[in-house]
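Structures given as structure tokens follow.
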Structure P
Amino acid sequence: MKLNRYVIELWHEPGISPLGNAAYRKKASKTHEVLPGLMEKRGMKVIGAYHLDPEHRSILIWEAKTVEDVRDVLYESGFMHWCDGRIFPTTPLSEMHKWAVAQEAV
């Protein structure tokens with residue numbers, strides 16, 4: 001089965017940042033500890049993972065079979081215990097352009 005690419009945006013309030021909150025630092029450490037195994041179990045790949053400095057926001061780029069796999073890993077790893085998030089399916093711009101120009105213009 002083909003892997004699709006997803007962009008995940010995660011963020012949290014400053015007061016629960018693992019940077020300064022010991023309880024959330026422990027939770028974040030556990031999340032990052034279990035994440036590789038959960039992704040491997042589903043055949044997922046990390047393409048990129050970036051913190052948007054100095055915000056309390058991150059962008060992850062993952063490959064997965066389904067958006068449900070992405071959602072489930074976000075929950076099972078614990079990200080959703082301390083982050084809010086959005087999942088965006090993606091299309092390469094070259095493919096989007098081909099699709100767009102094939103559409104009837106208004």
Structure Q
Amino acid sequence: MQEAFTFDTRLGVNVLRKDLDWNQYTEEERKKIWSQWQLLCSGMTNRVSELEKEIMERYELMYSAKTEDELHRLNDEMMEMASVICDLNILARSVYDEMNKVHF
């Protein structure tokens with residue numbers, strides 16, 4: 001069942017493979033995959049918390065930035081982390097919409 005998931009390096013979490021062929025699994029295996037996916041999605045809040053802490057660390061570093069380039073770099077890093085947080089929130093909430101599409 002591990003092959004049903006892949007690690008997304010940008011998000012920093014395991015995600016359900018988009019190319020997953022549900023027909024290769026039995027009904028019981030599909031239920032297990034969805035249960036695992038629900039657990040993974042509920043755990044994404046932990047990753048969001050980690051990223052929020054990193055954003056605050058960058059924010060604090062901005063006060064001591066010595067150059068405009070350093071300030072922009074820190075801001076860019078914060079914006080990328082905020083983008084990942086948004087994607088994680090969308091992904092975590094979408095599991096319920098996706099469940100309606102899968103027939104067991």
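A short reminder: the numbers here are calculations on the coordinates, not readings from a lab. This is a predicted model, so every value here is computed, not measured. Cβ atoms are built from the backbone, for glycine too; each structure is taken alone.
Tell me which structure, out of P, Q, gives 17.2 once mean count of other Cβ atoms within 10 Å over residues 6-13 is calculated. Considering all the candidates, the number was obtained from P.
When P(r) over Cα pairs in 10 Å bins from 0, in percent is calculated, the result is 14, 41, 27, 12, 5, 1; to which of the structures P, Q does this value belong? The correct label is P. In this comparison of P, Q, the computed figure 41 for relative contact order in percent (Cα under 8 Å, 6 or more apart) is attributed to P.
Quick check on the output: -23500 is helix-only ellipticity at 222 nm (-39500 (n - 2.57) for each DSSP H run of 4 or more, over all residues; to 500), derived from one of P, Q. Which one produced it? It would help to have the intermediate numbers written out before the result.
Working: P: -13000; Q: -23500.
Answer by label: Q.
Comparing FRET efficiency 1/(1 + (r/R0)^6) of positions 22 and 38 (r between Cβ atoms, R0 = 30 Å, to 0.05) across structures P, Q, the highest figure comes from Q. For the structures shown (P, Q), distance in nm of label points 7 Å out along Cα→Cβ at positions 46 and 94 is largest in P.
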